[in-house]
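Structures follow.
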Structure P
Amino acid sequence: MDLPGTDAALLRTALDNINTSICIVDENCIVKFWNAEAVRFYKIPAREIVGKPVTEFFPKALIPKVIQEQKAYEDVYNNPKEGYYIVISAVPLYDGQNRLIGGISIDKDITDYINTQALLEKTSDNIKLLEEQINAINRNQYSFSGIIGKTPAFREAVQLCRDVSDSAISVLLLGESGTGKEVIARGIHAESKRKGPFIPINCSAIPASLFESELFGYEGGAFTGAQRKGKIGKIEAADKGTLFLDEIGDLPLAMQPKLLRVLETNRLSRLGSDTEVRVDVRIIAATNLDLKKKVDAGSFRQDLFYRLNSIMVNLPALRERKEDIPLFIRHFLETYCMAYGVNIPRIPDELLTVLQAYTWEGNIRELKNVMERVVILHKKKDTPQIDARILPEYIFKQSGIPLPPDRETRNLDLTETIRRVEKTTILTALEKAGGNIGKAAVLLNIPRTSLYYKLKKHGIAVEKSVVETS
């Protein structure tokens, strides 16, 4: 750069302190200036590149084109060297007589941005792949083929759900708590091949004051305590998928017409917004209540009831599916044995008899919890088969089947415990005394008359040897 010493130094210092790569070439594309940022970014020292053709280092450089065409280019994306990405602006340079004397290029480094974008695209592809894999796993896990049960009434209910799964029609699942309504709902979703998610919501678990924001979402600042950016609602989250409304009978009355409108128009407005959002959501509802009675009582809208029960499916209670109980027992036994690292034991017939005789008011959920308890307690015993005595005592009492002998659960009746201990002690003393009443009385430290009384009380007869008569 042919400038006076002070001016040249001042200009060079200024250009070296700019956080942008600057390259100046002459009319033959020979590099005349290479600033400090260009050295840092391209890792090429100035002494190596200055005085040499720029194309020797950057075959795809833009500046030779600028010199040749005598035309400026602004904010052009360029990849001058492998691994380097820039946005470049380059212009030709002229002297006072308008003669071409060179050109200047200013390179803005976007390598980090491009690499980040590539990483995000790769991550996005990976997430999409994972979502597809998860959806496939969910379809397999919750498909109707994996649902347990061979009772005719239950199989008919499953077949009905299967027949309507690939439609958009609403389904109302009826049945006691714990009968597997959510499992069936997930099965319908899996068979429907809808691309969106399965979003469950328990209508009885959300306070009435929060229900609208939970279901419909809200705009930022819609109410005190709202997130600044707002929040998407469950319905919107289930777009292209399925919304499962469990315990629909507890849906607040004020919310029912709003839900009905979504069902009829496929549109909703977030709380605090006037803009409508279009959604494509399949509704599956479930309840253990008699919705018709709630309609008659005025606590559930009749129009919503008829909109929800386009297909109504009754799931039988577990006590009505006796033949399915052994299937569930084996399934939960295998599941929890794997979870707790236990070898799968044999199930004795007496255990199956007791469990089939029990009424299971909590249905499948209760049986599942009992089997987890059985596996945990069995793990401590380490025996080849399950000891029926580790079942909860209330199951024996309710089923009407006597407790197994030598049950570990102690009788806490103090009078009975004293009677049993007294009788055992007397029998032991008589055995040691060879059946001699006098010697036994001495061992027991009681008068002979008292011993005779206790022998009669406990039904113990003594001849030559001790014989227990009851």
Structure Q
Amino acid sequence: MSFGMRISLPDPTQFEVVFRSITGHTIPLVGGISTDSRECRSGDLYIAIAGERVDGHDFVDNAIKNGATAVMVAHPVETDVYQVLVNDPVEAIGAVAAHWRSQFDIPVIAITGSNGKTSTKELLRHIFNAQFAVHATEGNYNTSIGLPLTLFQMMQAHSISILEMGANQPGDIGALCSIAHPTHGLITNIAPAHLEGFGSIEEVAHTKAALFRAMSDKGTAFVNLTDPRIAEMTQPKNSITFGLTAECDYPADIHTEPDGTLSLTVAAEDIYTGSSNFSFAKNIIACAPIADSLNVPWDLFRDRVASFQPLQGRCAIKKFKNMTIIDDTYNANLESTIAAIDYLTGFSGNGRRILVFGDMFELGDQSEDQHTKVGQKCAAADLDLVYTVGTETIATNATMVDGPEHAHFDSKEELETALQNVIKDGDKILVKGSRGMAMETIIDTLVN
């Protein structure tokens, strides 16, 4: 569970009505909700959450000092402000959010999957923005606390909602669906991410499949038949299939243009991506059936794909002197790392291809195996130089007996010094690692 979340409430009066009807507590009008005492502003409701490492109840005083006028707690605390005592603050705010959601009769599209959730959500949001008033998850507010906060920003003016759902352990997606009641569901893919919470990829698949189970009555599921674990899930009666095979409702092909960019054919419609990023191409293929089924014209769809700006730190291209830096530092797991290496090797031109790779986190006892697989990929790919940093990537470096020149560093500082000494004009440098590695600091050092 991530902390440090805060949202402003667009309709404090209605929030107070819904909050009272579910909890029985009449709180003062609050302008925002925060789960981080440091983020609290004047007039906020502070939700105290007991996590594995820190307990939000220890910071109630700090929240009040920063302006909180009400607190939601699991046990009584010494305070002068209004306190809402509940068994479980996360469950309680989830129940309030479920009631808030029930006020709206609009398409609510839920997106989950191991990779590509946020980038698919952002692309879909950009596509729909042309003709809908879109409510969507901000950043990665996709957890048991982030999703409820997102829902409180849904207003009567909105005509569509796009929600990202993340899962760290069994049952997570089912719980989020019971709050958000999505009308449309997409599972991007199933990959061995967050394995320490799940134990097995079968459990990952079962947890994500809860989204399709939630579609059983009236909902529409968008089924990626290219992913074998999704293809074998039980499909709800309203299912629309897509993928790189002919038997889909939306069959797709990916073509490489002479300049190295990718173009697509989806359901006999030609779409230029303007990009050489395979992950972006897959996101477009997933968005096409959703947009088409909600009546977005194909020409508008093409225009929106063409004008989309990918997120910072997700295969973002930075030109620096005569070098190309591919910033894919937002996060990393096995599948996204292999996709990023493919992206790097797909670049035309004769400069060297360099990978700077930091540890992938949250892989449990699969970590060594998966870091080894990245090393095998590097050895087989057309790379010139691989620099690794961290503790887990020792396995990656050790695997590259053949293949590119490679070196491992204990610290980012040592890696930066070595990199600055070897880079030259024309180089293409991919920087990739898990969020906790903060690999973007390497790019900042290079550029500055």
Structure R
Amino acid sequence: MKRIIDRCQKRLIEKGIKEYEIYLIIQKNTTIDVKRGKVELFKVAESRGISLRLLKDKKIGFAYTTSLDEYALEKLIDHAKESLEGVSMDPYSVFPGPNTYPRLEVYDNALDKIPIKEKIEFAKEMEASALSYDSRIKRVRTSQFQEKNIRVFIKNHKGLDAYYKKTILIGNILVVAEEKNEAEMGWEFEAQIYFNKLNPRNIGMQAGKWAIEALGGRSIPTQKVPLILINRVVIQFLEILCQSFFADKVQKGKSLLAPYLGKMVMSPSVTIIDDGIIKGGIGSRPFDDEGVPQQRTILIEDGILKDFLYDSYTANKAGKQSTGNCVREKIELPPRVHITNLYLKKGNTSFSHLLKALNKGLVVTDVLGMHTVDPISGDFSVGACGYWVEGGERRFSVKGIAISGNVLNIFKGVTLVGSDFLFLGNIGAPSMLIEETQISGS
């Protein structure tokens, strides 16, 4: 692959192109789905792609190809040159130079030695453990193991020449519990860099637990009550909020946080960090997708908005340094700002003490329809389920309700932060106690 990049660079120089960036990615994905103890899907797919950005007269051109032969590389260069003609001048486009990168262990070297049979058994064990959790678990809709093996090469005219390889392993399961005429679903998801860090039995049993606990749910009257959002629900709210930290959104006036830099925007109990070099993080890697070292960036500290996330372009526009947050979601798309590992810092309060502090109110264990939330205004109204608490103890399951408000107000209303920290993918959070929030019920 390095020879392909070198060949592309040679042709660029021969064509008189002085400012360029070559990005090449190879990704091999393995997906195994199991149902009723048998393999329903076994899929191995490998993709390769190369994208090219050119900079000339303050214009930036972009092209990509998934074919890596000589002819494709020639056409790639020609298409990138042609794209320069259709764009406007932009004084902020820039490519980073070479740098020193942190040493991170983000690749499972033992993975190639693990037989396929063991990976199939992983998905089977997830399914079996979910079904064994309770006799009311009747079906497993999905029991899936995924393996992603990624290699990235970046080279540009400034002398940057960087490479890393990374693995991501995922266990994902969705189950159905039935009792009388009622059916409820439970899901669980876990991602790790190392295969031996995943525990299929725990994943399956946790999904079963969520499904069983949802049985027998009923609605509650419309009212305002304090809430506990459990960690995986907080993660879903963070997923919406994180877009407001992107410098490109801020610069376009599409961030609800844009006017508040340096100001108190959340509860003093809230600290939010983006850390691209955290050990074992799904979003950790030595450098971002344009070759800038990833770093730890404090975004919210004790409720005060401290910073935003930048790539080289948005940083140049703001007169700042890139925070190493450039991401290419697909080879066919130009890079943009995104999170690495974003998390809300855990507190010192156990979940049992959160329940006692809540005393009487609702614990929200899942939300539905988060894709409908307006990321610019932060306004939301989403379905929810969970359980009702009185005297600090669980009383009955709750479903058929909706919670509404504003995402920013959710984090403003935090009164206690739990210690039960959880990462789902590259977003992490503990559970939180929230002051009174509007619930629409029966």
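Brief remarks follow.
- Parent structure of the calculated result -13500, given that helix-only ellipticity at 222 nm (-39500 (n - 2.57) for each DSSP H run of 4 or more, over all residues; to 500) is the read-out and P, Q, R the choices: P
- Which of P, Q, R leads on percent of Cα pairs over 43 Å apart, largest value: P
- Taking FRET efficiency 1/(1 + (r/R0)^6) of positions 146 and 242 (r between Cβ atoms, R0 = 25 Å, to 0.05) as the criterion, the top-ranked structure out of P, Q, R is P, with the highest value.
- Volume of the Cα convex hull per residue in Å³, for residues 90-185 alone from the coordinates reads 177; which among P, Q, R: R
- Which of P, Q, R yields 2.9 [distance in nm of label points 7 Å out along Cα→Cβ at positions 34 and 346, calculated]: R
- Source structure (of P, Q, R) for log10 I(q)/I(0) by the Debye sum over Cα atoms at q = 0.30 Å⁻¹, for residues 258-305 alone, computed value -1.09: P
- Distance in nm of label points 7 Å out along Cα→Cβ at positions 50 and 274 derived as 6.5 - corresponding label from P, Q, R: P
Taken together, the values in this text are just the output of simple stated rules run on the coordinates, not laboratory data. Predicted, not measured: the structure shown is a model, and the values here were computed from it. Cβ atoms are built from the backbone, for glycine too; each structure is taken alone.
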